[in-house]
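Below you'll find a set of structures to go through.
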Structure 1
Amino acid sequence: MKNDVRPIRTEADYNKALAEVEKLWGTKLGTPKGDRLDVLATLIDAYEAEHYPMDPPDPIEAIKFRMESQGLTRKDLEPLIGTRTRVAEVLNRKRSLSIGMIRRLHTELQIPADVLIRPTRRHAA
């Protein structure tokens with residue numbers, strides 16, 4: 001293992017770093033190999049953020065994901081969104097989220113506000 005760590009500038013550098021991370025995976029933190037793994041992971045993360053940016057999720061998909069991960073039902077959303085009908089309209093993309101709904105969803109379900117304020121897609125992927 002070489003001790004020099006270089007910036008990841010090309011796809012070849014990226015693939016080489018991924019291969020090395022795979023070999024180092026599971027090494028103990030605080031050791032030279034563990035430190036190298038940490039540095040490589042940071043470099044890979046920076047490269048991926050620049051070359052493979054991810055779009056933030058659709059607000060409705062984010063709500064549905066949070067419902068699923070926390071075992072929530074539509075009824076659980078009523079205090080945050082409104083009546084049963086209003087919850088159905090929002091989740092079926094027939095009604096937009098209001099500022100009040102966004103605030104309550106952000107506060108109670110910890111969904112990032114920047115995700116909730118985005119326009120919803122008419123037809124989810």
Structure 2
Amino acid sequence: MSAELRGASLYVLAAFGLGFLLGPLREFVLAPRIGRVAALLLELPLMLGFCAWIAPRLLRRCRVPPGRARLRMGFTALLLLLALEFFAGVALRGWDLRAWLAQFTTPPGLVTLLGYLVFALIPRWVRTP
């Protein structure tokens with residue numbers, strides 16, 4: 001397995017794991033009180049901050065070289081994350097592909113897409129110690 005794929009796999013598992021823990025808090029505690037967009041905007045800095053913290057450690061551990069390799073790692077992680085999110089939507093919400101894609105046309109979905117893009121770019125942006 002390449003360093004990029006190994007790094008992407010670990011990166012997405014870490015982010016998805018944290019999201020799996022924070023998601024119910026966001027959906028069942030925050031969103032009913034302050035709305036979905038506000039709840040997402042509160043959760044997003046925590047998620048992205050965690051990603052910015054964990055990414056350099058994974059880059060170093062997996063020995064992903066600087067430059068395009070890190071960009072490929074980030075976008076590979078994004079593809080893996082989208083697959084996990086899709087299957088979680090199918091399993092937990094009963095969505096099909098059309099319903100899953102339709103969610104991204106809503107204000108909360110657009111916030112989520114922005115978060116996904118930053119998630120994918122973090123491995124390229126961060127510096128390894």
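With FRET efficiency 1/(1 + (r/R0)^6) of positions 29 and 101 (r between Cβ atoms, R0 = 35 Å, to 0.05) computed per structure, which member of 1, 2 shows the largest figure? Before the final figure, lay out the partial values.
On the way: 1: 0.25; 2: 0.80.
Sorting by FRET efficiency 1/(1 + (r/R0)^6) of positions 29 and 101 (r between Cβ atoms, R0 = 35 Å, to 0.05) in descending order puts 2 first.
Starting from the value -18500: which structure in 1, 2 was helix-only ellipticity at 222 nm (-39500 (n - 2.57) for each DSSP H run of 4 or more, over all residues; to 500) calculated from? Walk me through the numbers before you get to the answer.
On the way: 1: -18500; 2: -27000.
Clearly, the read-out refers to 1.
If you don't mind, there's one more thing I want to ask. Taking Cα Rg over 2.2 N^0.38 Å, for residues 21-92 alone from the coordinates of each of 1, 2, which one would give 1.36? Walk me through the intermediate numbers first.
On the way: 1: 1.83; 2: 1.36.
Computed on structure 2.
Ranked on relative contact order in percent (Cα under 8 Å, 6 or more apart), which label among 1, 2 comes first with the largest value? Display every interim value, and only then the final one.
Values: 1: 23; 2: 37.
Greatest value across 1, 2: structure 2.
Moving on to the next point. For mean count of other Cβ atoms within 10 Å over residues 5-12, the calculated result is 21.9, so let me know which of 1, 2 that is. Working shown, then result.
Numbers: 1: 11.8; 2: 21.9.
Computing mean count of other Cβ atoms within 10 Å over residues 5-12 on every structure in 1, 2 gives 21.9 only for 2.
No lab work stands behind these numbers, since they all come straight from the coordinates. Just so it is clear, the structure is predicted and the values come from calculations on it, not from any experiment. Cβ atoms are built from the backbone, for glycine too; each structure is taken alone.
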